[in-house]
Structure P
């Protein structure tokens, strides 16, 4: 079993009010196995405890198995943009590598310009910005919505997949629109190799599904925009247990996900994604319909193109509630060395 546990700690100077507004450092300990993670975490904890000028105000342990499933039971973290110059080949024609400057500070981006970054170069160049968010997931409420709007577990599984854009195995709807195909979902060479160009009416993958909204790919949208300017390198890890689809009553336990993303324009990129793609559907001609999974809902609506009519589902809730987060500067290794040598 592959395990990637981590611990996030927010530290402030001693005597400073323990407030998220006073955060100075966010530290993450990541590892491919639990033993080495615990060892490195113990080293960090000892360093912090022995430094009288540092106070830890928040920490959280979390991890991911090889399947990388979220608490809704869906395989997660499949699609990420590739950076031009990384040397990775085999890109689909509709998803070419993106200029390094969209993610790494000090280099030209898609528009040919270099985004602003901390100075001097020794500090800012080759670094990036990190997005950090904590979400509480309302899985029982999601399960209840699915149950109320379908007549069988099979219908429920299909509606849930239509809202997400993928089946629980990770198989994308454009490649498997009517039933799950675990062979596709578990194959990294296949589960992200698809296009929306042959699904112009959204009958395979609805326009408003989470996957299609947050990465429209080569789909034709109502509002002209450059999709490549709004990509982030992301990683989500879950905390708490997976809730089976038959559970429809909230047990009050804390469960959800930590979301981390990297972008050379973290605040601008994420705010665009949340405001325009997640919570405004003008770009896909669906008015004020919101992302069914991460949208902020108030008696929300989800539209599923079907034959011969369009199916509309009312009563969506906010199924992932943001509990907190931050934007952080992510220095390069050379910058950390430069900082350590300052007098």
Structure Q
């Protein structure tokens, strides 16, 4: 091929640590231990791994292996869905606190996909990030194992994960406050509403908490509603349960629900009361006026960054879990039941 030619040959795929593990018949952790010179590996296994490395032409990722000694001042952020304003606000706050500590950030939108999370980790490692903040995680155990093998400090922000340091709100208490508020207003038939803009693990926790809170307050539960938020934004008029009180899994879903109810001719709060969850800035607008369970985003971002910086500073110990208090903010989408 001549110099300057635009013709490309077949793409060469660089062998990975997985390829070495398969070729030598051992686990990825054993390959990692051999690369890092850990003495616990037997001479026989070490020879097999080294032979596979030579055969495949594998080059260990020195950047990842020496991350502790060769850190940059960049932090990687995983975001589940930037279409949800909650994450946009949290990213902004996290970046602000990171900047105050001399760090810049890089953001990857993963849509909660474990495959995209893994790809993002590879990309972040190539850029020698000092640590990772997971603002939403798929919960795939393989991700935790990968970060452990690569010795990458990480923290989960806005939810809880036993594999990592984490900071999040008390989900059960937050939903309890929403149900209690509706019950005190006289609503006895309640419905839980979720959407694709709610992370699966978060949805499970909030729905289960809703069911328990309804029993405790003597409220009847209608069938849960999975609302197509995008369809509502496009003008659709979805059906809604015959309930008078609704607890939405997040604010974006709640706002879409208020719109959908209005198109059905059910005014809020005269004929239906709606409570959201998150406390995004949009809910405070006079034209929205959403009653919501607010999360302390500022404290969450500050605490999450500090947990991560502690690990970047090579702090040892088991994962730490910080639970923050939610707060009910009453506005115009809730009122007394008419019957």
Structure R
């Protein structure tokens, strides 16, 4: 909303300034006034776009509905007057309407409180976690400044996670062809002490998605480590069991992780390993200037499916590099599947 207020102020302020300047200075040719009148065309266009944008995000607003309907009525009457009526009286009646519309929309824009919008709203569904207990020294170069490794029962974990990103909205808008897609990431767990409490978060070694735009936005704005690769998934139900499978193609070879679970949902137990791994609500990354980037991820507590069996076919060296090739022969410490939920990713905060 703050950006809309600035844009509206510029759209109205520039022609208004030129009009006042033309009245104050010796503008015998009327240049300033002419420029001001010409720019009001762009003012009207910008305001109509702003009105449509606001109505898109708040379709139930009676004030915005009145504004758009009045705009449409004005253009309809102006067209009829030019093509059919040619009435000077109607012209005089219509002439001041754009000014009243500009004032009316401005009052709507400036009366709205500036609210901090979530960067992204989406759903994370059917999250398959495969977890490894590792030596924390492996992760030292990946730890952002001001954070430290978060341990569970004195154990350091790294997790390979596959899930569905669904119903994605960036700043409230759905991006065509980027609404539903797979993601597989390798992450570990950190914590940061602030204002007397520990913030528990994650750091991503790499995140794989099939969409180039997602990779560009996440890496540019949030300093993440996204990579775009061909991906596919399966979610099927057989009798009383469920099958979840996530795959990605690297160097012409398909990597995969799959799990068979019971159909029934059960709570994630308090103080359990699964709770530790799933209950981290911040993301941390390192900016190009070596500063720590922090963002909050909001979601309710998840339920889980009981795992019956799982299989893993991953070339860790090819996907994640030589330093994580040891995961190829390391037996996972655990595996679980969280049902998931709606989530929101909040605006980033660059820490001092």
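Brief remarks on what is shown
- Structure (P, Q, R) behind the derived value -5500 of helix-only ellipticity at 222 nm (-39500 (n - 2.57) for each DSSP H run of 4 or more, over all residues; to 500): P
- Structure from which 5, 22, 33, 25, 12, 3, 0, 0 was derived, P(r) over Cα pairs in 10 Å bins from 0, in percent, options P, Q, R: P
Quick note: the coordinates plus some simple rules give every number you see, no bench work behind them. None of these values were measured; they are calculated from a predicted model.
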